[in-house]
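Dropping the structures in below, format is structure tokens.
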Structure P
Amino acid sequence: MNKKVVIAGGTGFIGDYFKDEFMNNGYEVIIISRQLQHISWEDQVGIKEALEDAEILVNLAGKSVNCRYNQNNKAEILKSRIETTEILGNSLLACKNPPPLWINSSTATIYRYAEDRPMTEEEGEIGSGFSVEVAKEWERSFFAFRLPQTRQVALRIAIALGESGGVMTPMKSIVKFRLGGTQGSGNQQFSWIHLEDLFKIVLFVRDHVEMNGVINCSSPNPITNRELMKQLRKIMNVNVGLPTPKWLLEFGAIFIRTEPELVLKSRWVYPERLEKAGFKFTYRHLEKALQQIIK
């Protein structure tokens, strides 16, 4: 019988990459999403049948945080994460032979603004504000389930970088139009992970059955925003990059319907558990990752 993986919310930037890579690794891939060609979130019978005898469940579902944080969007961001997690947990409870591993996405934004030291799973300090509260509720909902046959792992994912979308699309445009200078103070830490390493982490967790709980998914070498923009300009052969002060970022965010926090928050995340477990990053340094992404 073919190996089977179920990806919930598997139609976005990370989900599309995971689907292709799982298929390349010999898996049958089943997607749960709101798109018509996949299993619907309303189809409880279909979800349960998909999960029976699966090897892994990966949940990536949730409304994008790249929007203005008005009341409607805030409610949808939270609801889309909690409801889907609870649907999956209840479906697993109903399975006779559920997958032995449930990986739920979370976010490295759960940690406080940090320019002073890195945040590890053990020593990291949880922050405050809307994004943090969403992350806390998301993990609370996930770990509230007691699943004797299924190991549960929450991936606190830093900003994911890859060729076909995500944050690199707008950042390349910014640099191209000579606006790729320092953003805000430039001192804020940029914690990141290449998609290839993120998928490798999923396989690593699959193979290391002692791993459960929360895991930081971030390169061990974050850099400042100032260095990030410098490296982007260098690899794109753009000599000029006008800086964008904080007030202008806050003003411009209104017009492009996003939140300045996505650029201005200092995320200094360290993958201590992965490092101690012996995980080998392909992309430990941003320069190598950018060389692969920006061809």
Structure Q
Amino acid sequence: MREEEKKEVLQYLDSIHEINYEMLCEIDRICTRHGIRYYLLAGTLLGAVRHKDFIPWDDDIDIVFSREDHARFLKVFPQEAKEKYRIVDPAAYPEFFDFITRIIDSSVQVTNLKADHDFYDGRYSHPSADLFIFDNVSSHFALQLTALRVVYALAMGHRPFVEHGKYSGLQKIGSYILPAIGKLIPLKYLTRLYNKLAACGRKNSGGWYISNDQQRAPYWGRIYKKEWFKRRVRGRIREGYFPCPKGADAELSMIYGDYMALPPEEDRIPEHFTSIRLSGEVSAGDGRKEDN
């Protein structure tokens, strides 16, 4: 990457981090007011632990709720959040992208999106927070994951196109057959079936899994031990402190291995956008300051 391009990417990321920080503060304010429990997750948790901030090259927010708290959050957030924040609920649209609910900052537009993002009337062209769901692991977890994969593949029939090149072998064959079948089934029924299968675990199980993740993501199918989440600590992002699991070390080690080691420099790039161009207001929010 040329020096000019590096400078532009850094400017883009600095703007995105300001926008994301304000969004995270708004989410935390509303959750705190209503006693809704959530945790930083994935790259956002890693940033709080390793960088005491966002990962310098990360460009979104990842948080996780129990299914019950996720439902409560979706009910209260529209009533209390600033007007520029919108919920993008995949169940509310006829086209399928994935099953992840997102909070977006609609006042800021990001151009030149990756892959098929811009086939969705601009819903995914904004800075965002991914809202993941923890569901209980079932007694037949491998079978449950297989069933969820099948329903996910059926739902892909409601995408503008399927990237068959991402798959190989039997999965590639399935990427043609299952979406073709799923196209004939209304998406609302597939969504209902997916959520029913996702929530059929045992409440007394010792683990959770992220049920609404994209199925090719590194977190898919991993079991998060509930004991990691019995206590919460506050992890630092910029000037604010946000809830992290006490067992963050075990969680991050499971996902990333040696999570304190930085990736190669060529891999330190934004994941979601190819462009550094933004349009809209950029302003920093007030952090929730708290001793660690």
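Could you figure out which one of P, Q the value 19 for relative contact order in percent (Cα under 8 Å, 6 or more apart) was computed from? Derived from P, not from the others. For the read-out log10 I(q)/I(0) by the Debye sum over Cα atoms at q = 0.14, 0.15, 0.17, 0.22 Å⁻¹, for residues 147-266 alone, a value of -0.68, -0.75, -0.90, -1.29 was computed from one structure; give its label from P, Q. Traced to structure P.
semi-axes √(5λ) of the Cα gyration tensor in Å computed as 28, 24, 20: which structure among P, Q? So the calculation was done on Q.
Computing distance in nm of label points 7 Å out along Cα→Cβ at positions 107 and 203 across structures P, Q gives 2.9 for structure P.
Bear in mind that the values in this text are calculations on the coordinates, not laboratory data. This is a predicted model, so every value here is computed, not measured. Cβ atoms are built from the backbone, for glycine too; each structure is taken alone.
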